[in-house]
Structure 1
Amino acid sequence: MLHYSAERKSLEDGRETGVGIIMVDEKSVGYNVSAGNLVLNEKIESLKMKCEKINSMSRDELKTYYQKQLRSNRPEDSKGAGVGLIDIARKSDGPLSFNISPIDDKHSFFTLSAYFTKEN
């Protein structure tokens, strides 16, 4: 998600990273993990479509899609392998939940949540 962040920060070693927030809410049988960050409005529709596509897939389809993305050529402006959201969906115990809150004419706040069952 930090690759989508419109807010950037320079690290001590000169690299730049996205800025965001992470929250972990412990439940009796699992954890709800949420992450959020500021996103440029021009990227919101693409991000929303990715989440909806991922949520429409079965476990087997997610596995195949993940492997396909790893093997595919990435766009030049891509900062990762394009599998972060897919990986979260594969490891979570339910669909991804996301929310988009408009901030101004250029930015929205994107929140993604996933539930993970505790192992006994």
Structure 2
Amino acid sequence: MEQRTDVWQGTLALMVLKTLNALGPLHGYGIARRIEQTSENLLSINHGTLYPVLLKLEQEGSIDSEWGVSDNNRKAKFYRITKAGKKELTAAEREWQRANDIMARFSALQGESS
């Protein structure tokens, strides 16, 4: 079994936007669980990291929120992606694909033979 790791710097906002875009409105706990499930539990989402990202995305207008009731009848803040968030998601996905393409070139490099 592989060891769980924290989310990489700068990737959590993209994961949040992608999750909300795919699944619709979710509360913070639901977002965290879904990201962990999608990573096949290789990533561990620290709530002390998640909620500041949610706040930042909300302040930027990428997501908005409203209070509702969770599946277990508790008051919870539900987040959803906005039109601006969808634009940001598209741009971020393009940027990550470019970074991935660049890293693939380095992965293909072979060491010098002796």
Structure 3
Amino acid sequence: MEGIELLCFQIISAAGSARSSYIEAIQKVKNGNIDEAKKSMKEGEKQFLKGHDVHNTLLQQEASGEAIKSSILVMHAEDQLMGAEMFQIIAKEFIDTNLKINDLEQKLNKVLSSKH
């Protein structure tokens, strides 16, 4: 396997792991496991950064004059990395929204219980 192909597969693997962790975080927060959801987010971010670092390696190689042949594999790796980033954004928003809903439910329950 050539160097560029290996880098692409490293990006794809890291992006897939990151995306899985973000999906796991969404599922955990839906079940009320906020601390576990945050752990999954941290793991996802760790994996995403791995993929991002490898992608930067490709960019640095091209910037230094090494021709990086555009291929479907390179495009797929970049697409997977962008997809993982989108899941990261969505998962963060989902967790934040869920935390706000939980907070509002607690406040509502206090108000309702004080009226009885």
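Each value in this text was obtained by applying a stated rule to the coordinates, not by laboratory testing. Bear in mind the structure is a predicted one, so any value in this text is a computation, not a measurement. Cβ atoms are built from the backbone, for glycine too; each structure is taken alone.
When distance in nm of label points 7 Å out along Cα→Cβ at positions 32 and 56 is computed for each of 1, 2, 3, which one produces 2.6?
Derived from the structure labelled 1.
If helix-only ellipticity at 222 nm (-39500 (n - 2.57) for each DSSP H run of 4 or more, over all residues; to 500) is computed to be -9500, which of 1, 2, 3 is the source?
1
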